[in-house]
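The structures come next, written out as structure tokens.
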Structure P
Amino acid sequence: MNDLIPLLSVYVYVGFLVLISERAIKNELIGRKFLHIMVGNIAFLLPFFESREVMTFLAAFPFVILTFLMSPYSPIRIQSKTTLSGHALGLFYYSIAWTILAFFLFERPDAISMGIVAMSYGDGFASLIGTKYGKRKFSIFGATKSIEGSLGMFLASFAMFAVIQLYYGAEMSILILLLALIATIIEAITPKGLDNLSVSIAIALLYVGL
């Protein structure tokens, strides 16, 4: 019963974000990235969950199903401009990452949160800044990115890592600079939208390990 409030909060919050991104924001890219970035604020609800099963299978996993059904690969056609713009499975991978982290790192909501904000704020701002201002392109392992986008990734990740450490009462350390740099490198070399998996999982595991 104690998990009911954070669980409902997740659904209400995400539903509100979807409504705004689909109806209130006319630009498809902005709408998609608004959803991508703002969903990351779920990180601040994680400490209120008391059950691994509730967080994993009721809060996180349902979005794996929903985002797949909203993708072009779904057998059921659900129109969504936020999933049709950008990489078709980006939000699907996003949901898988949160589900995996929730199950395996439930006792470390701070680590899960680090992975989530790297994926949401970091990758989200990398895409926004890279799309609008990215002039200096580079390609590694088939992933075409920009210096400007990578700088946005680094700064947004670093800022949110600091916020997460403060939120969870951790002592600020130089570690977050290293993690922001690693997150930026992983995002730059990961192709085909898979950075929504690789960045979040790698950063969460590194945070625990370091």
Structure Q
Amino acid sequence: MEKFNTFTGVVCAVDRANIDTDALIPKEHLKSIKRTGFGPALFSDWRYNDDGSDNPDFALNQPKAAGASILVGRNNFGCGSSREHAVWAVAQQGFRVVIAPVEGDIPGFADIFCNNCAKNGILTVQLSSEQVDQIFEMAAADEPLEATVNLEDQKVIFGDAEFSFEVAPAVKEKLLQGLDDIAESLLYEGEITVFETTHNAQLLSA
């Protein structure tokens, strides 16, 4: 997994709440047994017209969103089924960060989606509704909106606007080091080998 360093990227702002995993990647794209090639399927029902051409009204197809690596949505992002393909599609489209607001008792992200993001190198950032409203106002301009994401300092910077965010220490450390669950386990390969050797020896002598 690629290490998450401070970077500056272009924003794609999709002004919808409750974007579920079926909207992120509709079920007809789940037939592949491979873990690649899902990027073009991201938002496919909204992104493409019936004839397969690009829908120019959708945020991801607008010129100002070209090469976007920061995705902004509304609350309850990633709700619905637990399909990890949704996160693969987000990542393979090139997004490294997803931002959504907390609105009262409604979280920015569904738990399973949030956990899957962390396992696939994507940082999820929860901000206040007012802060996300401000981002959408900035994104409404005709020119691309850029932001700098600093995970170490836990800040997202949009020109003169700077927003701080919280992130679980364990998630932060794994992203900074570029460790997925397997890579983290391999850090303890020596200890695991010793345990397995001892464990097997005990079984053989039983």
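Brief remarks on what is shown
- Distance in nm of label points 7 Å out along Cα→Cβ at positions 48 and 176 - highest-scoring structure of P, Q: Q
- Which of P, Q yields 16.3, 52 [Rg and Dmax of the Cα atoms in Å, calculated]: P
- Of the structures P, Q, the one that 3.4 was derived from, the read-out being distance in nm of label points 7 Å out along Cα→Cβ at positions 24 and 144: P
- A value of 14.8 for mean count of other Cβ atoms within 10 Å over residues 56-63, calculated from one of P, Q, originates in structure Q.
- Set P, Q, criterion relative contact order in percent (Cα under 8 Å, 6 or more apart): the highest-scoring structure is Q.
- Which entry (P, Q) yields the derived value -9000 for helix-only ellipticity at 222 nm (-39500 (n - 2.57) for each DSSP H run of 4 or more, over all residues; to 500): Q
- For 15.1 (mean count of other Cβ atoms within 10 Å over residues 16-23, calculated) the corresponding structure among P, Q: P
Bear in mind that the values in this text are calculations on the coordinates, not laboratory data. Only a predicted model underlies this, so the values are computations on that prediction, with no experimental measurement involved. Cβ atoms are built from the backbone, for glycine too; each structure is taken alone.
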